[in-house]
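Chemist: Each structure below appears as structure tokens.
None of the figures in this text is laboratory data; all of them are computed from the coordinates on show. Here the structure is a predicted model, which means the values were calculated and not measured. Cβ atoms are built from the backbone, for glycine too; each structure is taken alone.
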Structure P
Amino acid sequence: MSGADGIYDARIKELAATARDLGPVEHADCRHEADNFLCGDRVTVEVERDGARIKAVGGKVRGCLLTQAAAALVSQAAPGLKVADLRGGIKQAEALMADGTPATGAWEGLNVFTPVHDAKHRHDCVLLPFQALAACLDQTDPQDD
């Protein structure tokens, strides 16, 4: 198996297959669409909150297996978490891609993307759903920078 093929292991494929189950969130508090113009991937993220916690994350994904898998992971890991925990997951995804730092806690599932760290040209595929999530959260809960 070549290095490029190694990023598409069975766990990625299984996770990507669950992206088909994503759908609109009926009572979404925010919605954001993000595009990767280089490869044509497009992700729409919708988030419904229940007070300080995330009730549901859904949306629509048109993209490669990595983008699909990352979007599925977000929708599975996010319910029940606080907004700060979601932002922590975004930072963990960025760190995993940037320097290979393993994800922990509620976001340990991100470690399925560890092989992508060495394929820099594929980082944007993994990060696109997280960028859409961050922009969606910023609509209702802006960060203080």
Structure Q
Amino acid sequence: MSSMDIHQILQFLPHRYPFLLVDRVLSYEVGKNIVALKNVTMNEHFFAGHFPHHPVMPGVLIIEALAQAAAILTFKTHDHKADDNSVYYFVGINKARFKKPVMPGDALELHAEIKRFTRGIWWFTARAMVGDQVATEAELMCTLRTIDPKTE
């Protein structure tokens, strides 16, 4: 199993601040699974409004962080780096459950496992953990598409 630092992650994800939600890849096995890390700090831009009196990471951003970890796994599996000619889209999110609020100071561990790849669609089971507690779990469907940046 391998790991990745932020410089390597930036080669595989097109996301940048404030939307890059993966800080480190702890381990991955090409074609199988990934474990990544998002360090949640009070400096996150979304905490200014969600909620000032009780900061909680929005659930949709936890799902997005899981999708970014899954995207890294997809790109590593295809040995493909981020470029201006491809984009990684959500196709579906099923069975999303939010079980524990994620707060500033939490180390959010992002787990994604490939379940199958059919007709260009990647299916993942994913869960975000804080310590030994599940914060969020979902089934994700994603696809990699080639685009022409001049016409999009």
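Chemist: Quick check on the output: 15.0 is Kirkwood radius over Cα pairs in Å, derived from one of P, Q. Which one produced it?
Modeler: Here the read-out was taken from P.
Chemist: Looking at distance in nm of label points 7 Å out along Cα→Cβ at positions 43 and 59, point out which structure of P, Q has the largest value.
Modeler: That would be structure Q.
Chemist: Rg/Rh (Cα atoms, Kirkwood Rh), for residues 27-106 alone computed as 0.97: which structure among P, Q?
Modeler: Source structure: P.
Chemist: With mean count of other Cβ atoms within 10 Å over residues 91-98 computed per structure, which member of P, Q shows the largest figure?
Modeler: When mean count of other Cβ atoms within 10 Å over residues 91-98 is computed for each of P, Q, structure P gives the biggest number.
Chemist: Okay, next question. For which of the structures P, Q does the calculation of helix-only ellipticity at 222 nm (-39500 (n - 2.57) for each DSSP H run of 4 or more, over all residues; to 500) return -13000?
Modeler: This figure was derived from P.
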